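Values quoted throughout were computed directly from the atomic coordinates according to the rules given, and no laboratory measurement underlies them. Every value quoted in this text rests on a predicted model; they were computed, and no experiment measured them. Cβ atoms are built from the backbone, for glycine too; each structure is taken alone.
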Structure I
Amino acid sequence: MRQAGEESSMLLGQSLTVAASDVLNTDRKSYLGGEDSAIYVVGVESREAYPGFFYLLFSLSDTIVMSSILLGIPGPRVQEKRRLSIQEPDDEDAFGEIANQIIGSFNSVFQPNLPDKVHLKLVPPLKYVPDVDPLTDELPFPDGKYLMYRAPLEIEGQEMSQLDILIPHPLANLFDPQPEEPLQAEACEETGEAPQEDAQAPSAVLVLGDEGVRQEILEGLDPSLNLLDAPLSADLPQLFSEANVRMALISLKRTADRDLAICRRVVPMVEKNGGGVLLCAPEWTRVSVLKALKAGARGIVTYPLDAAELNAKVAKMLGS
């Protein structure tokens, strides 16, 4: 959730903090029985080895605030829309982009931390107003028991509520993988041999880009890092076969769609190692940030570079 907040902040152009969550057990009757405000239900389909659905529940008021910020709507109008629960088509489209960003963050975190492949896909969101919209067996979300994660939302200058994530117990059990059996240790006990540790190359940071900016990035990074220096034309499969690339930092002259193509190529390779991509460019707009995030980038950097900021982002992505 912390990563989802950080990446959504880049999209919004304003800090969105998602606080630590409480974990509770609930069911639909209990949840909706205590709800008297309109909610916005974002369904998420989980595919591959973890089939099922779970649900992100926002207050309608919060979705109006976030979509209005993304659309650049003036503050007084935001407050009016919030007070009157005005949600226009542009608001729905804008919040759809925010929801996609959150699901993208979930995908990037889940995949390297689960033993099998998972893919999350957004289901069209649904507004539910108590005592106005009818309840069915499936709407606004299916009846049943859920594990609920409740995470408060914070945006400076706005009174925000919380995000509730409802995961059905069977799917929650799938997302909680059981520890693997220590087969190697047992085999060693039988043979009397010392266990062998798997040899793995040290984690590497790949720096891709044109010569000038690439050199500036290399000089600004912590010298203790294992750095790989390569031009944009490099043989990527070969690079990744020779090193344990945990992160890629790509410098771009522009942020047009064709310039972001390199990001789309690198992201799947890095994510196999549990890492991510940082993009560096001389200028970022809200639209270009959104495109970068859609291309799979986990963060952006503007140059001329701030070495302290760059190293902080790199360290955070590497988990160090």
Structure II
Amino acid sequence: MKNQTNNILFRNKQLLGILLMIGGLALYPLSDAFVKHLMGTYSVPQTTFLRTITRLVPLLIAIFFQGGPIKILSTKHPKKHLFRLGISFIYTYCFMYAFSMGSLTSIYTLSYTSAFFMILLSAIILKEKVTINRWIAVGIGMIGVIIAMRPSSNVFEIASIIVLLGTFLGSLNKILMRNLSKTEHSLTIAIYPNIAMILVTFPFLINTWQAMPLAHWGIFAIVGSITALGQYLIAQSLRFTQGSILAPIDYSTFFWVVALDLFWWNIKVDMPTIIGATIIVGSNLYILFYTKKEGKKKVALENG
């Protein structure tokens, strides 16, 4: 009876974790939709600046609950942070410019290539062994990218190249974050890029700043709140459910961005994008499945 009760509680926790992850991931496309909407009125630097500030505020508040500014903002690796800040600045602007030019669906579809870039960079930088199965999955996934981009049509725009560059740099940023996380506080890693973004972007506002009505200030506040809530829900989901179970849910964002494009901008997703996204997501899920299988095999060998 006790075992049965424990199993029910375990399943309920897993379900709760899955629901929290779905909710958290749904908030990110919504936040991006608000940002894209505002870019119809304001410049990329101004939108980036305000988006960064609204995201930074809850992080700064969190400092005082985690040991104070001196403890959190001190670092043993300023050069590593500086290099990562440059990467973070470029990839953020890549996506901000992409939002001003392309649909959410096309941007998110191409951003799913991050798994491929992570494999490539892990092999080069972290010297991790990559099996032939993963390379095959990467190759198949890139075919999906080509289908989604359609180089023979007018859809093959500069926005697609910018998204792929931003995704590559975003993957590099994750590798650098993984390296820094061995010695640095997570808040330190999160706060520095936002501070750098504000400092670097501020000079560009001198000639591009536009006065905003109170309603738009409210929208930017909503963007910050949505992002913070999304981060919280995702963090909470990981407390209840294993990351390997939650990983495939990342691709649920595709359905949200399709819905937002349709109902917000009346943009319908076309068949090549659907086919390309299906191939990309399918190859990513295969990588996830094979990685999980490798992990079980390794544990079995270690246990004799």
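Can you say which of I, II returns -12000 when helix-only ellipticity at 222 nm (-39500 (n - 2.57) for each DSSP H run of 4 or more, over all residues; to 500) is computed?
Structure I accounts for this read-out.
Given that distance in nm of label points 7 Å out along Cα→Cβ at positions 55 and 159, derived from a single structure, equals 2.0, which label among I, II identifies that structure?
II
Work out mean count of other Cβ atoms within 10 Å over residues 231-238 for each of structures I, II, then name the structure with the largest result.
II
If you work out relative contact order in percent (Cα under 8 Å, 6 or more apart) for I, II, which one comes out largest?
Largest value of relative contact order in percent (Cα under 8 Å, 6 or more apart): II.
Taking percent of Cα pairs over 34 Å apart as the criterion, which structure among I, II has the greatest value?
I
Between structures I, II, where is FRET efficiency 1/(1 + (r/R0)^6) of positions 63 and 287 (r between Cβ atoms, R0 = 35 Å, to 0.05) highest?
Once FRET efficiency 1/(1 + (r/R0)^6) of positions 63 and 287 (r between Cβ atoms, R0 = 35 Å, to 0.05) is worked out for each structure, I has the highest.
Of structures I, II, which gives 0.15 when FRET efficiency 1/(1 + (r/R0)^6) of positions 175 and 239 (r between Cβ atoms, R0 = 25 Å, to 0.05) is computed from the coordinates?
Derived from the structure labelled I.
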